[in-house]
Structure P
Amino acid sequence: MNILLAYRDPGARERLRHLLRRLPDIRVVGQTSTGTGAIRLAGKRRPAVALIGSTLRGPGCLETVRSIKTIRPRTQFIVLTVRHTKAYVRAARRSGANYCLPVRTLDVRLPSLVVLAYRDYLAVAPRSVPRSRRGRREPRSPGH
């Protein structure tokens, strides 16, 4: 599972990497401290899940989520919040975030939430192929 880390503080990014090491088949495909870097990395590395800090520099967290969502609509977003208010969670959801997680609960909740987000990623069919047809061959018409 490909993960993108976008968090302002390098020490916190290292802590996130350490927490993610507990999970099997995790690959951090990019990490950055800016929204611009996150958008660029998402375009190149195709993450299944993006962990985005709410205090991101450069375009901020919510603008970064919106921008990545336009180029990678299947990517699942976990916004890591410092101040976890109802208003911020609503704004994050409107921007395209799938989950919001208070930073103070990372140790307990992050591993299971990443697995849940990845399951959601797998459940979202690519837009170019209808869900009912994935993995099936098109029937051939007679005479072709």
Structure Q
Amino acid sequence: MSKNNRPTRKGKVLQIIFAAFIIFISLIFLAAVLSGLDRTLFFKMHGVEITAQISQIKARREGFSRREDVTYTVFVSYAYDSEVYEGELNYYTSSMEMGDEIDIYIDPANPKEISATGGLWLYCVFVAMSVFVAYIGFVILRAGLRIKVD
């Protein structure tokens, strides 16, 4: 800022770049969320809900620090049209145990394609967050474009 409390040209440019970065990141996040929402809605509208059994939970350690992160992959087995299938579930919770029964959706045209039931509300929260952050970016951008510099 200059002596009369007006931002400099460099400050204005940095504000515009920061706002554009916020908008860009929030729109990428929004696109990823909408992609997942599309898949979930497909299974809700066209899928068949069945009960599956957790057949295996694999833990994989990741990270190079003292605190390693553990990623879990859940496999389920289920029957559809007199055939037994094995598939990878698209989520994990700490309450899951081998042998537990859970509800899943399958694509009747391709029974190997599965998706977990529920989770629609979470997509709505992420969409709202993405739109809110993009809005904040647009407000910052608009303010940056309106600033008069010395």
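Structural remarks
- Here helix-only ellipticity at 222 nm (-39500 (n - 2.57) for each DSSP H run of 4 or more, over all residues; to 500) was derived from just one of the structures P, Q, and that gives -16000; the source is Q.
- Source structure (of P, Q) for log10 I(q)/I(0) by the Debye sum over Cα atoms at q = 0.10, 0.16 Å⁻¹, computed value -0.35, -0.78: P
- Look at distance in nm of label points 7 Å out along Cα→Cβ at positions 31 and 95 for each of P, Q: the largest one is in Q.
- Looking at distance in nm of label points 7 Å out along Cα→Cβ at positions 15 and 47 over structures P, Q, structure Q comes out largest.
- Comparison of P, Q by distance in nm of label points 7 Å out along Cα→Cβ at positions 23 and 79 - largest value held by: Q
- Which entry (P, Q) yields the derived value 21 for relative contact order in percent (Cα under 8 Å, 6 or more apart): P
- A value of 18.9 for mean count of other Cβ atoms within 10 Å over residues 71-78, calculated from one of P, Q, originates in structure P.
Values in this text are rule-based calculations from the coordinates and carry no lab data. For clarity, every value in this text was computed on a predicted model and none was experimentally measured. Cβ atoms are built from the backbone, for glycine too; each structure is taken alone.
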